[in-house]
Every structure is written in C-alpha cells, then in structure tokens.
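Below: a set of structures, written as structure tokens.
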Structure I
Amino acid sequence: MIYLLTDEKYDGVLNYPVIKINFLPIFPDFRGVDFLLFTSKNGVRAVERVNDEWKKIPSLVIGDGTKEEVLKRGGKIEYVAKNSYGDEFAKEIDKKYKGKNILFFRAKNIISNIAFKNNILKEVIAYETKCNKPKNNLKKPSIIIFSSPSTVKCFSKIEDFKGIIPVAIGKKTKKTLLNYFKEEEIFMPSKPSIKKCIELAKSLYSNNQKS
C-alpha cells in the first residue's frame, strides 16, 4: 500500500488525509502590485475564491505543482523557483528583480521565512492547516508519503510509525521524521515534488514485492 497524507488524488496512491485546509476570509488589495507570490497550490486556491483580478498579475511560484495550479486557473507565470525553500527563493527573486511590489498569499504558519532586501513584500494570511482524523483505516505494512512537516506532526497524533516506510518530500520534512526514524530509513526523491515522491514510492513498493 502507498498512502498520501492529503486528499490530493493520484493514480496508484491511497489517501489518508491527516491534514485539512481551512481558507480564511481575505480582502487583498492588488493596486500597485507587480507580482503575486505562491509557495503552494493552496495559496492559489485561496485567491481564486476572491475574484479574477489576480489573473492579470504575473506570479512567482515555488514548485511545478503550484505552477500548474496557477495556469489551470487562468493565471500567468513570471518565474518558477530553482530552489524549493522559501528563504532561498527570496534570494533568487532579489537577484533577479529590484524594487518590485510583491503580494504573498501564505499559510498562517510557514516553515521557511521569506524576506526581501531589494523588493517590497506584503503578506496575506490566506489559509491555515489543521490536523484531521481520516474516516478510512490505515493498513500496514505500507509506504507513506509525507508532504510537509505538518503531515508528520498530525500523523503522529493518531498513528504510530511502526510498519511503514517513510518518503519525505524534502529536507525539512525529513528533519521532522528524524524524530521517529533513523536517517537511513527515510527516503527522499531527487526533486521535492509530490509526483517525484510517488515515483519513488512506487519503485520502493515494486522492489519490496520482488524481495
């Protein structure tokens, strides 16, 4: 069994959503904004709930999934991060642009600080992540994809870590998993994306079936 700990649907993967997203009431002011900034699909989904004005403003994004979400909803892409971590992304933007007004649609709690030296950042707290008790049962042994530190924390509140092979989307998620596993027990894809995590999980599952 391969599980993803969100409600995102992918072929060959079961959902065990230990987190849920609550969208918050927001009233963004787009006047004078040069770029929008999104670090996840949820930021895009949050602004889409307000109006279509955001689609006129180019977006700076982290991750292919976020890029696809912007384009799917009719937005425009200006730049996709080379690095998947917010603090490094900020350095990329500062190197590429100067004096731009950037509006960031973010989660209530974030794992990477975004701060610019050469550009002006305004933040809109658009959503929050809460722990969730799934309705279905988790079957073990299984391979579990942890897509954020919050999925690790929420999983730990309702399940133990016995009988699972963990796949961490990135370094910060892996760091949180080190509270429960040895480093060599945690697998991480070459690129921090859900699709790459699924590819890795399927490869692990196939190898386990053969052994």
Structure II
Amino acid sequence: MLPLLLNLLAQLGLSALTWGLVPGRLPIHWNIHGEIDGWAPSSTVLLSTPVTTTLLGLLLLISPRWDPKLFASPAGRRAWNGMQHALPSFMTLVHTALVLEMDLPTLMIPALGALIAALGFWMRDVPPNRILGFRLPWTLASDHAWVRTHSAVAKSWPVVGALTLVSSLAGAGLALAVLMVGLIGSTVVLTALSARWWAEDPERRPLWGPPPGKL
C-alpha cells in the first residue's frame, strides 16, 4: 500500500500548502468544447480528492478478502499491484490539476488513455474471479470464453489507449471521442464475441442456475 500512502500524502501536502491561497471557488467541470461550466468551493476541492483516494485505498485493501483465488495467481497479483500504483497516481494528477487550476481535460484524457492501455495489459492472464475483468454470463460460464475474451482485451485496449494518446496532440475533444468510441466499440464487440466463444465451448456451463449435478 506504499504507493497509495505516498499519493495520499502528496495530495494532503498540496492541499495544506495552498489552503487559503487559492480562489474561493475552483473549476471542477468542463464541457465538450473544453470550456469551464462547473465550479465548487475551494475547500471542497482541496478535501474531496484525498477523501476519494482514502476510500479507494480501503477498497484495494479489503479486495483480497473478496476473492482469494484471484490473488493466489501471479497475473491477479500483477493486476492488483498495478492498480495500486496507477489509480492513486491518477487521482493525484486530477487533484494537482484542480488545485493549481491547470487544464484538466488536456492532462486527464491522455492519462485515461494510458490507464486503459495498462488495464488491458493487466487483464491478459487474469483467472476467472469475482472482482476484475469482463464478468459476463458467458465468460463466467466458460473458461474458454474467459480466456479468449481477456486475450482480446489485452490486444484491443492498449490500441485504444495508444490512439487516445496520439489523438490528444490534436486536442482533448478529439482524444475524448477516440477514447469513448474505442471503449464502447470494443466492449460491444467483445460482449458479442464472448457469447460466441461460450457457444463453441463443449465444456461450457449453463448461463443461469446451478451447474449440472447441483440441482
């Protein structure tokens, strides 16, 4: 949990150093044209991200108890450790941009692209579990469908992330469009493919209800 603690300390330190120095309200929302259309009291901005990061840390801390099988596998531990680094770091980026009144969309959207690429890579060999991955009825009812689906995620999401990073050079609006189209499109396609892979699996289990022999 060291990455989480370091990011939390960085956020709290920045809030403490800028308390009373920032304007009375800070921007918190931008429209699709990159124009500010939402504000919040500075005290709310200074405290909300550290609170959110703390809750995120608690979630990461207790998640191994929900599904020990996930964390017993090297791929599961790799994904969890990666998220321990990436998610708090992303929150620190958001906090810094908000407090210092930086151009948040320009910074956040490429960072989201990098995060999506990393998530895709981490899910490559993750075993079936109750926490992480494409947990669809078809993937949960077929080990074959689970493996094929997450292999496809590991190939498609890094491409979506890379395209988002490249398109961000032309502006945050285009990068956001690329990110959303890539994520939604890949999710729709993978959902359909996972159902097909489930149907092709001779060892598939029923989608709903108890497995055979458990009636």
Structure III
Amino acid sequence: MSRMDRPGYLVLGRWKGAAIRVHLSAPLGALLFSGFDYRPLQWLGFLVLILAHEIGHATVARWAGAQVVSLDVHAIGGRCVYYDGFAGALARAFIASGGIAAQVGLWLLTLLVLDGPVDLRPTLGETGVKALQDFTVTNFLVAALNLLPLEPLDGAEIWKLPPLLAQRARSLVRRSLLKRRASALERAIRDPEQEDQGEDGPRLLH
C-alpha cells in the first residue's frame, strides 16, 4: 500500500528491502521530460529511467556490502540512499558508476526492441516507436550529463576510478614483488648451500 514516508515522499513499494519513494515534485520532472506535452508514455519513461539508474547504484552498493535504504525519484532526477559503512574510495566510485551502467543496459535493451531480429514496430505502433526513440535520446543525454565531474553528479566519483585502479594495480605489483623476495630469502635461509649452484642449479639474485 502506498503511504507517505518522509515529508513530500510517497512510498510505492520496496526493492530488496529498500523503499521506492517518489517525491511530490516528480510530476514536474516528468512534464519536463515530455516537453510539457501530454505524453503518458514519456512520463512512464521518466520513472523507468530514474528507477533503473538508482537500482544500478543500489545493486553495486549491495555488492560492496552497503545497506541500501531507499531509491528516490524527484523532479530533477533521483538518488540512492545507502549507508556505506567502511566502503573506501574505490567502492564509492564503483557504486557511482552503477547508475550509468544500468542506463547503458537500458539503452541496449531499447535498441534491441527497436532494431532487433524480431520486428516489434508494428506491435508498438507509431506512438510507441516514437516514445522509445525519444527515450533513447533522453537516456543518452542524462547519462552524458551525469558523467560531468561535478558534485553532486556521479561523474565526480566515477572519474576517480582510473587513478584509483592504477594505484591498486601498483600496490598489487609491489605486494607480489615483496612476496617473491620474501620467498626467495626464506629459501636461502633455510638452505644456504643452494644459494648459488652455477649453471645447472637455482640461483638467488639480489
């Protein structure tokens, strides 16, 4: 049953325990999404696009061990509310990228419906095809906007991924080298006579 939760929010249901909440300002965003025309399909597309984006965040957040509290839809987009606990910068960057990843999946699904091996255009009709085409363009524009490296957009966290991944890779390489050196040193201490056995035996390099 729908009910008011926080002031101005209507709870429509739950996704894996997280409340799906729609703010009373959301219809304004849907009208903007449709160019202030009477287009119910476009309004539905606005809700689907925002929810898919937030579910993308929530899915990665759950994988990272965070507790997802709610998925919110409001006039200018949405937000995924979660407690990250001990999630580090790398986990937060991946969580931020989850929304864009969900939009890419939605974009591919839309293209499959429009231009897939099965022609669904007659079933959708002219209105449905036009709505999906507009949805595809809007999906792309929303994703591009979200990738800008500005707070509070997702891009502010997403663009931290390349240096964070590079740092993690360097750390793994250093750890591997230290482990190999420690193993070689341990073998040398355990059997010093094998430290250098010439051409036909193992050699410990320093």
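Assign the value 11.5, calculated as mean count of other Cβ atoms within 10 Å over residues 22-29, to the correct structure from I, II, III. The read-out comes from structure I. For Kirkwood radius over Cα pairs in Å, which of the structures I, II, III scores highest? Biggest value here belongs to III. Source structure of the calculated read-out (FRET efficiency 1/(1 + (r/R0)^6) of positions 6 and 126 (r between Cβ atoms, R0 = 30 Å, to 0.05), 0.15) within I, II, III: III. Assign the value -24000, calculated as helix-only ellipticity at 222 nm (-39500 (n - 2.57) for each DSSP H run of 4 or more, over all residues; to 500), to the correct structure from I, II, III. Derived from the structure labelled II.
Values in this text are rule-based calculations from the coordinates and carry no lab data. Just so we're clear, the structure is a prediction, and the values are computed from it rather than from any experiment. Cβ atoms are built from the backbone, for glycine too; each structure is taken alone.
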